[in-house]
Structure 1
Amino acid sequence: MHYEGNMIRPPSEAYSILLQATVGCSHNKCTFCGAYKGERFKIKSDAIIDADIDFAATHCRRQRRLFICDGDALIIPQKRLLRILQAIRQRLPWVTRVGVYANTKSIRMKTPEELAQLRANGLGIAYMGVESGDDVTLQAVHKGADARKMIEAGRKLRQAGIKLSITVLLGIAGRQRSTPHAQATGRVISAIDPEYVGALSLMLIPGTPLYEDYQVGRFELLSAEAMLHELGIMIANTDMTGGLFHANHASNYLPLKLKMPADKEHALDLIDRALKGEITLKPESMRAL
């Protein structure tokens, strides 16, 4: 397989075939992210993508899922993306689900009919980084979209029949806007009502603008207890009709896996007990991205 640059995939795609169709991120302006620092976004040639699909057809026959990397493969023009999906279906017929990262820009560029067409050709799940539902925070981290656009994009994917996994980021608002961030994020999750939510805890990355803000005192990083308190507010303000809310990423201090809405009150009780010191939090040395 032809891999280039700093390739990223969701934790849930750890055992998937990783087909890199793009390099980098089409937005690449978020102040907290250093994943694609210095990389110019590009779409790989059809010849390289075809060769990788051929390789997978011979060497990846046990994997039932495929993830199209990198940071925003949904931005690929519709005809080219359809061609990739059709090649996957033809040459890797055992693959049952294809996933991509998606941002609000790429989702808004696709019509509902185009998204439905992608779904009909095997695109089963999209991963969207919401990070926050608080417009002040979204603007501060240069996310490139506000809460309204996030909700519209998420609903658009779901209406097309594409499963949606959204990521939110504890601590991204700093101390001053922690509560508004948690409350607004819960409301955005509720409005989108996705199949999956993944809550990560902020880890500052040297070389990013947010890390520089932290160093000079413009950004205050939350303590473990403050991040956990924020998670409690977020869950309390989240009303999903179903689906999973996971806060069990390696960056989190208290791993939680919730089936919503059944496990909501139990999760809030666990958070309360952890804040009282009855449950031990993960030590800083054990956290990772």
Structure 2
Amino acid sequence: MDTVIVTGATSGIGLAVTRALLKRGYRVLGVGRCEKNCKTAESELEKEYPGANVRYYYGDLMQQREVKRLSETLRREIDGHCEGKLYALINNAGCARSWYATTEEGYEQQFALNHLAGFLLAHYMLPCLKKGRGLIVMTGSGSHRHMKVRWDDIMFEKRYHPLLAYKQSKLCNLLFAVALNKRFSNDGIRAYVVDPGLVKTDIGFKDTGRLVRFVWSMRRRRGAMPQVPAKTYAFLLDAEPPEGGLYYRQCKQAGYSRCVTEKDADRLFELSEHLTGVVFGKET
């Protein structure tokens, strides 16, 4: 039974992906921020899919110490019950913000959760991914287009614009995938980004201001239900292997920004190592 980690798995796209994978017989280790929500999701899924192998773990992935703690727990679980093999890491957890807010390390929260958390989690889980010749899948967004990385102020400290900060974090998802494929494809690891499109989730209601909540309440009405984009994640995991590509929407390759270059991917990768204090893939 192949094992998959899904972050942001207590609601929205993450929960829908978890359901889709359980239906296909995968073993799912779900990750959520709230312990109560994790217990609720695990209990509901066990009732929906009797005999399914699903376990939930909680942690605030926005904080780097929590990513490390959670990773140690997941590594023990995978080493003890999965022969140390991880088939896929789905970095789905993300956030949107209305105002400038930082993590314990002083990093802008959207950049920290939408990019650095996935970077750090992939680093800690890399030995298991190598053993499983696994996949790393990020939840992206079409909003990354027409955006460049603000290298001189990547945290938007000087003039904060929440939407641009969000778009930049989603561009970073693609750059990270490019960097991973360049460095670890010979180890059997493949990285992809899924564009879920507009989806009816609660992302715009979490830790945001009144205006953003109102706008999101209007916009999400036109969105698809989470189980629609969940099919693309399952497609990538089920394919043997999928066709060459990087960015997928509705189970097909999709076009992405010309700003997604190997040069910027390398630059982001090196910056991310500096910001997290790790040498990617090396035990600390």
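By the measure mean count of other Cβ atoms within 10 Å over residues 175-182, tell me the structure among 1, 2 with the highest figure.
Details: 1: 18.6; 2: 21.6.
When mean count of other Cβ atoms within 10 Å over residues 175-182 is calculated for 1, 2, structure 2 comes out on top.
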Check your understanding: Comparing Kirkwood radius over Cα pairs in Å, for residues 151-230 alone across 1, 2, which is largest?
Key -> 2
Practice item. Figure out for me which of the structures 1, 2 the number 4.2 belongs to, where distance in nm of label points 7 Å out along Cα→Cβ at positions 55 and 191 was derived from the coordinates. Key: 1
Review point. Once relative contact order in percent (Cα under 8 Å, 6 or more apart) is calculated for every structure in 1, 2, which label goes with the largest value?
Key: 2
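Assuming -14000 is helix-only ellipticity at 222 nm (-39500 (n - 2.57) for each DSSP H run of 4 or more, over all residues; to 500) as calculated from a single structure, say which of 1, 2 it is. If you can, show how the numbers build up before the last one.
Numbers: 1: -11500; 2: -14000.
Structure of origin is 2.
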Point to revise | Ranking 1, 2 by FRET efficiency 1/(1 + (r/R0)^6) of positions 47 and 95 (r between Cβ atoms, R0 = 30 Å, to 0.05), the structure that comes out highest | key: 1
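Could you tell me which structure in 1, 2 was used to calculate distance in nm of label points 7 Å out along Cα→Cβ at positions 87 and 271 as 4.4? Before the final figure, lay out each step's value.
On the way: 1: 4.4; 2: 3.6.
It must be structure 1, since only it matches.
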Exercise for review: Using P(r) over Cα pairs in 10 Å bins from 0, in percent as the calculated read-out, with 7, 31, 40, 20, 3, 0 as its value, let me know the right label among 1, 2.
Suggested key: 2
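Rule-based calculations on the coordinates, nothing more; no lab input. Just so it is clear, the structure is predicted and the values come from calculations on it, not from any experiment. Cβ atoms are built from the backbone, for glycine too; each structure is taken alone.
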